[in-house]
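Visitor: Alright, structures below, take your time with them.
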Structure P
Amino acid sequence: MQSVLSLAVDHEPIAQRLELGIRLHHDQIDRRHSEDAFLMTGGNLVPAGQATLVTAANVERSYALAMHLIDAVTWGELTVTPGVRVELIRTEVDDELAGTQGGGLVQAVMPGAGVYYGITKSLGALAGVYRGFSPPPPSSADSAKPEYSVNYEGGLRYTDGPARFELIGFFNDYSNITEICSYASGCSEAELDKQYDGGEAHIYGLEAFAGHDVRLPAGLTLPLFASYTFTRGTFQSSFESAAPDWGNVQAGDELPYIPRHQLNASVGLDHERAGGYVGVSYVAAMREQAGSDPIDQAVATDEQFIVDIGARLKIIDGLSLYGNVRNLFDQAYIVSRRPFGARPNAPRWVQAGVKYKF
């Protein structure tokens, strides 16, 4: 359940927009994990004749109360938006296999503030600082520390009709970066759902975005879009962790699974009756274990370059046909070696359909 109260107050030359929100949330997971043994015989899976092994039987519950208050104050071309969010999270754990019960209470106060200044009617500068928070899992709520960070951003934003451009730099200062062990990360049954602490870490980078809808004769439009993200993350302390993708970490090692470069771009041609697009995406190779070796000497994913296409055709008002092809050239890349060996990206994927709007 949630409720939001908004209030606009204008007292020349200052205008205020206040927002007060409250949310009460509950979720629950009932795990029943089991394993059956099989033998590979003559290329076929054959039951091993062993009893089913129950590996997890537990119930976890969370009750969360979140409240926020925001006050956007505008004076001329300057807008300052301070705010604060408070979270109270109560967790309960009932482990039927171990015959234990647990849980805990997590409290967090997250202040933040943003500033925007309109340099011209189309161009503005922005900056912000916010506290980040991620709670520990219910099974570790009474012993593990939450993840906290202070996140900074600043840049420029340009908007002029169909033309849009943004350039934003960011810096995330973690006082305690965390990781939750899962099957997907290659954790053993004994380590499953545990939280590991990585201490101080920095993640920083730059994001750029540009888009424009070019008007052409005969009712045609040429939509153009491109976005680029540079990201780098490093641990600031040395430690040894049981998390499979951390291991023996030295200060200055890069965080795993953070691609340094990501690029997306698309170009299309639109008309009232038909349209199509071509999109490309690039993701640089990323290391799969913390380290500082050159990426070509580390255990890493493949760099990926994918091309997608799509088209639509209007039949009558409200009725249209469409088609999409993802990974047009059926490129195969290693996107992860966890949890159990190399895994490829999705193969070529073709979709066709009919849409009708009433």
Structure Q
Amino acid sequence: MSFSAGNNVRLLQDGEATYRAMFLAIGAATDHINLESYKIEDDAVGRKLADMLLSKRAQGVQVHVVYDSVGSIGTPRPYFERLAAGGVKVLEFNPVNPATAKKGWLVNNRDHRKLLLVDGRTAFVGGINFSRVHSGGSRARPRGAGQPAWRDTHLQIEGPAVGDFQKLFLRTWAKQKGAPLSGAQFFPASKSLGGDRVRAIGSTPDDPHSLIYLALMSAIARSQKHVYLTNAYFVPDPQFVDALTGAAGRGVDVKLLLPGASDSGLAFHAGRSHYAALLRAGVKIYERRGAFLHAKTATIDGEWSCVGSTNLDWRSFLHNDEIDAAILGREFAGQMEAAFAADLQQSDTVDLERWNARSFQFRLQEWGARLWEYWL
């Protein structure tokens, strides 16, 4: 899909602000709500979501939910049965149980998207699932206050681009052989609401190449001033490493903001196995402290930005359904750069001398994790 003009994009940081905006939009829905999410948990956040969806369905609003079978594997079946009993159309993406798979058993193809559409006029897209781990604001979290909060980024989009995100949702519904959808106005007349140009990028394993991968590679190849990437799971392929080192080699300021700790030890150490080559080439690397970094964002040359569900790893590029929003606009890019700078203030710099002095144990973990890159 191409860029569409006339959109208003709002940057949402962390779950607290994102849930507030999403629940406000859901509460105001009058025609339909379409939700596609990798993980929906049966916790305080998930139960509030279910209550609101059932309430809107009782008011006559059409509600359609796609959830990933693996991502939501810990969610009790009665959670989704309650939604269905209340009139919500629920679709399990590529069920783990082959007996219930309608499209064929493709257990390695996961729906990692996080997409909410309300009345065909508002779209939410980014890295945030419906889970209590996102509930707190990462910047306000005091040290030692239990489990670290999650640092994440999401978008609220209004304008013509919402129709493109709607098409991607409906395409997923059809491919997964969901029940026919009718009675909703999925594509209301749109009008210009702002100055942002937005491109909806939906990637699937069915594509010859990952569309978000190609978009990122193209933007990095054309960069002239800076490339700022924030990502939760950094396990790049050789071509992506070459793109980053090549940009740094021609004088572009390339900065990577990555987690200082991870819920995936394999991905964490596999990503770190690339640090030495990147640092030698002039790429600057920072590791976020005090919060679990889950954001997936990019901002390049103060003009091109991207926020979505795609990690910089082989799984996202080869095996998952992912969804991202690319934005052209200096004002929005300025907001992205300010958020990036704020995160850097809460991060540790990884310098080459210190990195070369790391322990043999870390080197062994990196070597072992690197063997599993394709599946991470």
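Visitor: One of P, Q was used to compute volume of the Cα convex hull per residue in Å³, for residues 135-342 alone, and the answer was 179. Which one was it?
Guide: It was calculated from structure P.
Visitor: So, one more: Comparing P, Q, where is distance in nm of label points 7 Å out along Cα→Cβ at positions 7 and 119 highest? Each step should come with its number before you reach the end.
Guide: On the way: P: 3.6; Q: 2.0.
Largest calculated value belongs to P.
Visitor: If distance in nm of label points 7 Å out along Cα→Cβ at positions 191 and 255 computes to 4.0, which of P, Q did it come from?
Guide: The correct label is Q.
Visitor: Right, next: Among the shown structures P, Q, from which was the value 1.24 of Cα Rg over 2.2 N^0.38 Å calculated?
Guide: Derived from P, not from the others.
Visitor: Comparing mean count of other Cβ atoms within 10 Å over residues 47-54 across P, Q, which structure shows the greatest value?
Guide: Greatest value across P, Q: structure Q.
Visitor: While we're here: Any idea which of P, Q comes out highest on distance in nm of label points 7 Å out along Cα→Cβ at positions 167 and 335?
Guide: Top value of distance in nm of label points 7 Å out along Cα→Cβ at positions 167 and 335 goes to structure P.
Visitor: If you rank structures P, Q by distance in nm of label points 7 Å out along Cα→Cβ at positions 271 and 303, which sits at the top with the largest value? Before the final figure, lay out the partial values.
Guide: Numbers: P: 3.9; Q: 2.9.
Structure P comes out on top.
Visitor: Have a look at P, Q and say which one yields 8 for relative contact order in percent (Cα under 8 Å, 6 or more apart), as calculated. Please list the in-between numbers first.
Guide: Numbers: P: 8; Q: 20.
Only one of P, Q returns 8 for relative contact order in percent (Cα under 8 Å, 6 or more apart), namely P.
Visitor: Looking just at distance in nm of label points 7 Å out along Cα→Cβ at positions 55 and 279, which of the labels P, Q belongs to the structure with the highest value?
Guide: Q
Visitor: To test your reading of the models, identify which of P, Q gives -10000 for helix-only ellipticity at 222 nm (-39500 (n - 2.57) for each DSSP H run of 4 or more, over all residues; to 500) when calculated. The partial results should precede the final answer.
Guide: Numbers: P: 0; Q: -10000.
The read-out was computed on structure Q.
Every number here is computed from the coordinates shown, using simple stated rules; none is lab data. From a predicted model like this one, the values you see are computed outputs, not experimental measurements. Cβ atoms are built from the backbone, for glycine too; each structure is taken alone.
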